[in-house]
Structures are given as structure tokens and as C-alpha cells.
Structure 1
């Protein structure tokens, strides 16, 4: 068993399965005490969080369950309170909880849109808010890892505009929160995983322009990068967007990096813009 997170307390939302479960097991293996936060229930009625907590304890680690939702400030505070009441502090948060809706904009209902935003954007905000307040109180820094997706800015197959929009929002939230919390020694990073999970069950290799097709889609392969963010050795890494899949990782450029920059002195005319845009390669 490793030693890099001895004495640390981690809260993993969506920890009852998939990538979240892998992160729980990896954090515990490095010595962290873990809150497995998951509202999910398995077909047999067993609570998903309890299954993973039992795994951790069988391996000699410390873990407790939280069944509270990530979607409101009040319920998110209960998740963080579970860590404080059981282990005395919070040092690490991984916002892995998510849901998915494969629907085009014209087919998406208000309820469906709200459900995606509540879990992804609302969940990241509410849990990070509660955790940051506790970390600032402790005056010992901390690590928050958010989950986005390559389909935040899809090169193909948007898989639903609500999901893409929420994941793009997580990127903006990560950048702003990393800047906001840097002086408190709290780093905030964003992971872009490719893995086989309950939400994305396919096993075919995945890639996109500039990123080769995956060699593995094991959800457990994502965990080491997230554990690194939480270690003392990772304390200077913040505000980063990192793709991870199998044995691959890539530090991604920020959105809004200028692709083309054109200036003229004075105001453009529409006719001038027609000519300029005709000569640009915008693919």
C-alpha cells in the first residue's frame, strides 16, 4: 500500500461505480480515508456507495458512504459534513458524479435540460463550494478535480447539446475556481476521461483529431492522474485540463486560444468582413 495520501481525507462523488470507484480504490491504496458519495441503487436494492465502501474495508482501508445528492448547496454540505464528522477534515474532492441525455436540442424537454445542468454544473458548484469553505477553514490547502469531456467542444458526435453545454461549463468553472482559490493553496484541475462506464458502455477504441484512438478503456486507468493531482508533488499543478485514457494523457490547451487574429484601424464594414472571412481557413 502506498503512502502518498496518508492522513488525507478524500470525497469522491459518483464513487459507487465506473471511474469514481477506481478513484476511490486508488485514493485508499495511497492511504487516504474516503467518503464514497453516490445516490445510486443497484438492481438488487443495494446502495452503490455501500458496495465500494465494503471493498475498501476488505482491503484494509477506511471509508464511509454518503447518499446525499450533489445538486443543492444543502445536500452537498451534508456530503462534506460526512467527511468532517467521520474523519475530521477534507483535503481532496473529486467531482465524478454525472448523468447523460443523448438528445438533440429540438427534442430536449425542460426537465431533461434541468436534470443535466443540476448534476453536472450544479453538482460541481455545490460540492466544490462546500469543500472549499472547509479547506479554507483548515488553512492547509487542498485538491479539487472536476470532470469534463472532449465533447464539451465536439469535433464530431455531440451526444446531446445539454451534455456538451454542461461539460463546457465545467471547464469555465474550473478555470475561474482555480484562479479564485490559488492564494489559499487549493488547486483545481479538470480531467477529460475516455473509459467504458455505465453512461458510455461502448468498448470500441475512441479518439478524435489530434488524439489517437485509445488502447484501453479500463475506468481504473483514469485514477492515477487524479491521485497525482491530490499529492504533495502535485501541489503546483492547478487550472489544468488533462485528457486521460489507458496509458495516455495529454495536457490540453485552454479554449478561446486565438486561431486567427485580424486588425484594422477603425470600424469594419460588412463588405470588408465578407472578403476577409472568404480567405480564412476555419475548418
Structure 2
């Protein structure tokens, strides 16, 4: 008698557990979005539909300031980390096996394996030392910290893309006397663009919503949108925070959707 293929969906209670998990994950988000349109300031009673909290958020100069800083920081950090991740992926996939290759791979992915709080404390100590020694307290530390944290997130899709690429075209370019630079520019890079774009988007989202790293590294006046919201929530929760969080969520969903469209398999 042939054994049937195992399917987790046939396990007793799978549907109920799945529905419960989805409800617990997404119901709080739905409530947040709904109450961002609440006319009343209450977080527990509905006072009618209104966009006044979105208007208040857009008229809040401090919100605009931290939002622009967050977007600028995420774009710069994602751009630099994507370039470095691309070079690292090429160095670890387009060469033969060499001593220490596994160690290099582990070091690149270290931020994924170490708790973020540990990385934040280590950066705090290091950055504090640099600030004392140099007297510089600008945004350079934030850019460097976010870049280092985003590199493994950009590295993974780029490396995955390189590992699935057929080497036939690159070898054909070499047979036609193309230099390594020409082969990379005209063959490898165009094929690698989806992975690079996916890595950039992933790094952008990670940089945009990281709180722990930013809290430990930032100086006075360098709040990003997540750290600003955290500070406001410590005082009071208002529908304006719900509106900001909803806009933040919408931006993240757009980026993640683009990431999915770029990386999904095509026929």
C-alpha cells in the first residue's frame, strides 16, 4: 500500500490554528487603521469618520522633519549597503572555494544572528568613543550603523540571484574576448538587476523601521520617525499617532509589494 504524501493542512485543528494566528497578527493593525479615521480622540469609542488626524500629522512640522530624515537615511543606507552587498555576493559566488569562505559568509550575516540589542549596545560604546575622540556627532554615525545593519538583508537576495544565474552567457562573453569588466557590465549586471533592486528595497524597509539601532546611535536632534513615535507613545496615544503609523504601514506595504513582484518566479 503506497503511503500518502504528508500534508500539514490535513492535521487536526490546522485551520483553526491558522485562522487564530492570522486574527492575532492582523486584528490589532486593522484596529489601528480604523481608529486613525476616528473623529473623537478616544482610542476606545468611535466618534465618526474624519481625516482631521491626517491633516494634523501633515501640518506637524516635527513629523515632517523626522519623516524626511527617516527617508533620507533609509535611501542612503540602503544604497550603500546594496553596493557593498553586491560586491560581497560577487566575491563569494564567482570564485572557487577558498579558506575562510564560510567565516566570511557568517560575518556578513552576523546582524541576522546576533540579537539587535547586542548590536545596539556595541554600536553605542563604539560611537561614544568616536564622538569623544573626534568631537563629531553628525549623521555619519547613523548612516554607518544603518548601512552595516542592512548589508545582510541586501546580500541574501543578491547572492540568491547570482547562485541561480546560468554561467553560459558569461562564458560565451569570455570566449568572445570580453574582458571581465565588459562581461560584468553587459551580461552579469543586467541579469542581476532584479536581485539588486530587491536587496535595495529590503534594506530600505529594514532601515526605515529600525528602532533599537537608531535609539543607541543617534545624537540630540537626530530622531527618525520610529523613534519620534516611540517618544510620543510614552506620553500619550492619540489618533494622530495612529494616522502616522497607518501612513508608515502603507509605505512599507508598497515597498514589500514591489519586492514581491520583482522577486517572484515568472513562467
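For the read-out mean count of other Cβ atoms within 10 Å over residues 119-126, a value of 23.8 was computed from one structure; give its label from 1, 2. Value 23.8 for mean count of other Cβ atoms within 10 Å over residues 119-126 corresponds to 1 out of 1, 2.
Among the shown structures 1, 2, from which was the value 3.2 of distance in nm of label points 7 Å out along Cα→Cβ at positions 175 and 215 calculated? Computing distance in nm of label points 7 Å out along Cα→Cβ at positions 175 and 215 on every structure in 1, 2 gives 3.2 only for 1. Out of 1, 2, which structure matches -0.86, -0.98, -1.41 when log10 I(q)/I(0) by the Debye sum over Cα atoms at q = 0.13, 0.14, 0.17 Å⁻¹ is calculated? This value belongs to structure 1. Among the shown structures 1, 2, from which was the value 30 of relative contact order in percent (Cα under 8 Å, 6 or more apart) calculated? Source structure: 2. Which one of 1, 2 has distance in nm of label points 7 Å out along Cα→Cβ at positions 23 and 183, as calculated from the coordinates, equal to 2.8? Source structure: 1. If helix-only ellipticity at 222 nm (-39500 (n - 2.57) for each DSSP H run of 4 or more, over all residues; to 500) comes out at -11000 when worked out from the coordinates, which of 1, 2 was used? Attributed to the structure labelled 1.
Match the computed value 2.7 of distance in nm of label points 7 Å out along Cα→Cβ at positions 15 and 31 to one of the structures 1, 2, and report its label. Only structure 2 yields this read-out. When distance in nm of label points 7 Å out along Cα→Cβ at positions 63 and 95 is worked out for each of 1, 2, structure 2 gives the greatest result.
Read-outs: derived from the displayed coordinates by stated rules, not from any lab. Please read these numbers as outputs of a predicted model, since none were measured by experiment. Cβ atoms are built from the backbone, for glycine too; each structure is taken alone.
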